[in-house]
Structure 1
Amino acid sequence: MSGDTSMSGGRGVDLPRPRFSRFYARISEALEAEGLAELRREMLAELTGTVLEVGAGNGMNFRHYPGGVTDVIAVEPEPHLRSLAERAAKSAPVAVVVRPGTAGRLPLPDASVDAAVLCLVLCSVDDRPGALAEIRRVVRPGGTLRFLEHTIADSAALRIVQRIADATVWPLLAGGCHTATDPVAELTAAGYDITTSRRLRFPDRRFTQPSSPHVLGIASR
């Protein structure tokens, strides 16, 4: 899913990735069946109020929002994925509005949402500290951030593979994704308090690949 941006340009800038967006849309239902749906539900469980979803992709999270959520503001810069998200929003169990926008320049006022969601998007953000500061700007004090993200591997061997992949073909094939990131460390550095985090492997039934290590958790503003 597309999250990113440099800090240049206006709010609502489109970031087209036509090949990746169509590939992701094709495989997303298969990933749901492999266990991603359960992880999405765990990530979103017990959310309430107004929620910002950054890099909403084709809207696969929408069906999993709990009833305590009053509305979702979903931001997605990739035009094809955004059009699919708009379609998914029509059948969501909660009110969802899909807007153009990027992680580094969110089209929202300060302290305007109760929670934010980052789902498989931070890995594609060029300026992660800037994006996390921007999300912090729009989440009210005391609000939360839910995240499910790629993370750097525990094993030294897989970390080497991740770094080689990130420096060569992986970002080109995977919509700008970089696998050797450390979302927990970056969230902490950005001033968030990590409430819970759990490392996991996904998909669990395939061979290990650079994108297999994930972390699922909650951070407070």
Structure 2
Amino acid sequence: MRSLSLLSLLASTATAHYTFPNLIASGAATPDWKYVRKTTNYQSNGPQTDVTSTQIRCYELSPGTGAETYEVKAGDTLGFTAKTTISHPGPLLFYMAKVPDGKTAADWDGSGDVWFKIFEQGATISSAGMTWASSGKSAVSVPIPKALPSGEYLFRVEHIALHSASAAGGAQFYISCAQLKVTGGGSGSPGPLVAFPGAYSANDPGIKINIYYPVPTSYTPPGPKVWSG
């Protein structure tokens, strides 16, 4: 019975994990991994936990992984599906990185100080505890800033599960990167720019935190400030 209970616990933990395999465009989900780089956890659904690993960037099998590049206008809304759902508590973040000259979204690895944050969603805090708007969602989306210059980009979704984050290394990162070609862009200068790995430390207060007791009085997601254009 004890072994059966352990197996049941492990199974329920695995099913609580999730991936972001589909880009959502024009209100509809595209096929799995068509415009999203296939992630290392595409079968296991398991999280990345090492913020010093290059896997914290796009959690991909290899750069590009056969994904196509989706064309979108600056100002349009894009998103990702979450399979099965975002089942853990924690913040939701979106980042982008402009592909450098001489590279394409299909072959660039996203290295260097190139990533800027376009959205973050933290917690609502009350005496009863912390609540997270993304919990239970099967799809998440964000407007692409209108001032974003035209060009090819990587578009990164990140959900950080904090249910076991009271010790360093306990936070779970669920990540995907889509490949975009942005048209009709503006003349903005996105920033601040950060690198993955490098943007986060395992001991950052938005990553190493006990979200249950005592109830935190504030919460700030990790990483740079949001660039809104």
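Laboratory data are not the source of any read-out in this text; all were calculated from the coordinates shown. Because the structure is a prediction, the values reported are computed rather than measured. Cβ atoms are built from the backbone, for glycine too; each structure is taken alone.
Suppose FRET efficiency 1/(1 + (r/R0)^6) of positions 109 and 157 (r between Cβ atoms, R0 = 35 Å, to 0.05) works out to 0.15; of 1, 2, which structure was it derived from? Label of the source structure: 1.
Distance in nm of label points 7 Å out along Cα→Cβ at positions 61 and 197 was computed and gave 2.4; which structure, 1, 2, did it come from?
Considering all the candidates, the number was obtained from 2.
Which of the displayed structures (1, 2) returns the greatest value of FRET efficiency 1/(1 + (r/R0)^6) of positions 37 and 125 (r between Cβ atoms, R0 = 41 Å, to 0.05) on calculation?
Ranking 1, 2 on FRET efficiency 1/(1 + (r/R0)^6) of positions 37 and 125 (r between Cβ atoms, R0 = 41 Å, to 0.05), first place is 1.
When relative contact order in percent (Cα under 8 Å, 6 or more apart) is calculated for each of structures 1, 2, structure 2 comes out greatest.
When P(r) over Cα pairs in 10 Å bins from 0, in percent is computed across structures 1, 2, the figure 8, 34, 37, 16, 4, 1, 0 traces back to 2. So helix-only ellipticity at 222 nm (-39500 (n - 2.57) for each DSSP H run of 4 or more, over all residues; to 500), computed for just one structure, reads -9000; which one of 1, 2 is that? Value -9000 for helix-only ellipticity at 222 nm (-39500 (n - 2.57) for each DSSP H run of 4 or more, over all residues; to 500) corresponds to 1 out of 1, 2. Each of the structures 1, 2 was assessed by Rg/Rh (Cα atoms, Kirkwood Rh), for residues 93-140 alone; the largest value belongs to 2.
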